[in-house]
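Some structures are shown below for you to check.
Nothing in this text is a laboratory measurement; each read-out follows from the coordinates by a stated rule. Every value quoted in this text rests on a predicted model; they were computed, and no experiment measured them. Cβ atoms are built from the backbone, for glycine too; each structure is taken alone.
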Structure I
Amino acid sequence: MLIEYDEIPQVAMDFMNEVHKEDIDLINAIFKHILAYDGSEKSAAAIDNLYTQWIDHTVIHFQNEEIKMQEMHFPPYLAHKGEHDRALQEMRDLFTHWQQYRDIKVLKIYFIETLPAWLHNHISTMDTVTARFFATGQSACGG
């Protein structure tokens, strides 16, 4: 398993914790297939299918947070949305590269070195502040 549930910080909103759990399930499933990749089309298709599910899930995840941030007039909305946009573009660019070149090493590097650190940092900073604002109406960022 790449990421354990207890490695991810919990935030003040249950719906956010639940979607993070779903993210971890998808990430771990993809990583399992990355490690088992044997160069066959069947093996590549399994990664493609799960990666597509992960992108779709992430789009909905980010949209739901962004809608709530807008509804509640969250002061650092643009910064948080900007990080969502950047991370989603990185996921999409990596997937495009994977589909074009079937370079499993690039996926392994992203999943081992980049993704867990980004996820932990994003949740422990931006999502923690955002969830606190959702729960209390107060933000450490000026709201």
Structure II
Amino acid sequence: MSTPPAQDILLTGSCLCGNIRYEVSKIHHRMAHCHCTMCRKFHGAAFSTYTEARCEHFRWVQGESNLKTYQAPNGTRRQFCEQCGSSMTFSASDADSSVIEFASATLDTPVDLHPDAHIYTESRVSWFQINDGLPEYKAGRE
């Protein structure tokens, strides 16, 4: 499946306490539900949902100094608000440094985007059944 072109739209987002704010001027339609164990633990939920943007289209408007980073043993990095703990970004150890993945649920602006896949489904919790018809990948997108 090919990725649709990026969508031009001004989006704003923030953490739970509002100390961290960002803007995204262009996002890509790539949005996935991640079921990996680390995302589940970090979000305290059955899965997390991330959206991608090129770094040149993403900017921290307020509170970037409040971001803390957790680096897991596998090299992935997750940024979160030091005040409220909101998950803000994710970066794989081999991530393209020109792209940022941000937690979709931190968006304040309503968007007409929909997830296009479930990834790392081999790690999904047993009590959640995927039945939305989206492509499912046992690991990352193949």
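Looking just at mean projected area of the Cα convex hull in nm², which of the labels I, II belongs to the structure with the highest value?
Details: I: 8.0; II: 8.6.
Across I, II, mean projected area of the Cα convex hull in nm² peaks for II.
Which structure, out of I, II, was helix-only ellipticity at 222 nm (-39500 (n - 2.57) for each DSSP H run of 4 or more, over all residues; to 500) derived from, given a value of -24000? Working shown, then result.
On the way: I: -24000; II: -1000.
Of the options listed, only I reproduces it.
Taking relative contact order in percent (Cα under 8 Å, 6 or more apart) for each of I, II, which is largest? Mind showing how you got there, number by number?
Working: I: 36; II: 26.
Top value of relative contact order in percent (Cα under 8 Å, 6 or more apart), among I, II, belongs to structure I.
Comparing structures I, II by distance in nm of label points 7 Å out along Cα→Cβ at positions 47 and 79, which one has the largest value?
Biggest value here belongs to I.
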